[in-house]
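Next up: the structures, one after another.
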Structure P
């Protein structure tokens with residue numbers, strides 16, 4: 001296995017990282033995105049894909065990522081400690097915890113990712129899996145693992161925005177990612193079709209300002225190149241710029257249109 005989380009190292013150096021999503025959960029696509037020069041592949045296990053408890057599927061994806069020198073950014077379906085441990089033991093090193101509303105909820109998930117946490121023993125627990133190179137854990141591998149894990153949180157509902165400063169103060173939090181669609185839903189007053197773009201924009205701005213003040217890298221989705229550059233200029237450090245299915249649709253759809261089909 002690779003010994004270094006390139007995504008975490010880049011953020012620690014103050015760099016901006018770019019990535020794309022893979023809705024197909026294909027190791028071939030993961031390799032291809034890595035060869036393009038992207039820094040991460042977003043895998044959304046909250047809404048799609050195989051079971052995140054399926055270590056075999058995760059192992060194949062992590063192998064593909066290593067071949068092409070790209071990191072997996074895995075959004076879990078829930079911030080549950082047993083799931084956090086299971087996914088990390090399979091070899092994933094960057095995870096994103098959804099549905100967070102309070103600092104206490106987040107701390108429980110982050111603590112489960114580390115052997116040492118906030119000056120005390122963490123809640124990772126010793127296991128045997130790909131992250132231990134199939135040889136079990138010893139003192140050196142435990143220390144190395146903690147140095148490579150990166151845990152992020154979604155800021156995707158109104159309560160999370162209200163608590164954003166406390167959420168960002170959780171020890172060993174690696175980044176925060178804005179979820180504008182779910183944020184808009186949470187601010188709709190019970191009507192999913194209601195639109196309140198001004199309030200959503202204000203909430204997003206508050207989240208970014210809080211991230212900048214706390215020195216926590218902020219992320220968001222920006223598929224248009226001009227919008228992506230504007231996000232980078234505003235201070236976002238993690239930007240998802242597209243995905244495999246949307247790219248296929250746009251590229252081949254345009255060609256079919258040009259051919260009159």
Structure Q
């Protein structure tokens with residue numbers, strides 16, 4: 001058994017949305033380190049291009065700035081990718097948003113922003129790239145779609161993030177439904193549910209990691225290596241038989257919510 005080949009992404013082409021920071025950057029770094037050519041998108045063009053330049057020290061990384069919160073933004077990203085590639089091996093739907101407000105004050109625009117980016121965009125971006133993903137499979141391996149959900153789609157956090165909870169739970173179920181449809185076509189869909197990783201979205205993990213670690217069974221927040229390894233596993237031959245499943249990467253938080261570990 002050739003374990004190195006099992007996890008290799010040599011020659012593969014990947015697109016990571018929200019790839020310029022946080023979990024998206026961690027995943028992009030992992031895919032590059034495993035040999036993939038990686039495109040990253042982000043609505044902030046400056047950040048997107050700066051991150052691509054930094055990550056190019058590892059491997060070929062190309063910025064495709066785009067705002068995926070709108071249908072036009074999705075179409076623009078697809079058009080930009082098609083200018084460079086006729087096949088796609090790995091699509092990581094990571095771009096996301098969160099919103100918190102008390103139940104009686106939760107705004108409709110906050111609900112729509114989160115649902116559009118966290119659920120609608122992954123569906124329609126995948127739909128628009130199906131031909132490129134099928135072409136990736138035609139090269140002799142399975143194409144992969146990895147949706148980045150959250151443990152907040154599986155259990156409750158303490159904050160009033162109503163649309164975030166709903167969107168991530170929806171993305172988990174969407175993953176299963178799309179996987180059942182696409183697996184026979186050589187496109188494997190799976191998901192990752194991260195726990196506490198330092199990012200702009202998870203500022204508690206970023207700014208108060210040591211205090212937060214006391215509530216995590218493994219007693220630490222997640223690292224770049226933790227997230228990168230999970231993504232490489234699912235994206236590579238090693239994860240070919242993981243279809244429609246959600247990989248929880250959280251140090252044990254999801255199984256321990258509701259009580260304090262000893």
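Computing FRET efficiency 1/(1 + (r/R0)^6) of positions 116 and 164 (r between Cβ atoms, R0 = 30 Å, to 0.05) gives 0.70 for which of P, Q? Please list the in-between numbers first.
Details: P: 0.70; Q: 1.00.
Label of the source structure: P.
Where does the value 0.15 come from, among P, Q, when FRET efficiency 1/(1 + (r/R0)^6) of positions 36 and 124 (r between Cβ atoms, R0 = 25 Å, to 0.05) is the thing being computed? Can you show the working numbers first?
Numbers: P: 0.15; Q: 0.60.
It was calculated from structure P.
From P, Q, which structure was mean count of other Cβ atoms within 10 Å over residues 236-243 = 21.5 calculated on? Before the final figure, lay out the partial values.
Details: P: 21.5; Q: 16.5.
Checking each candidate, the match is P.
Taken together, the values in this text are just the output of simple stated rules run on the coordinates, not laboratory data. In this text the structure is predicted, and so the values were computed from the model without any measurement. Cβ atoms are built from the backbone, for glycine too; each structure is taken alone.
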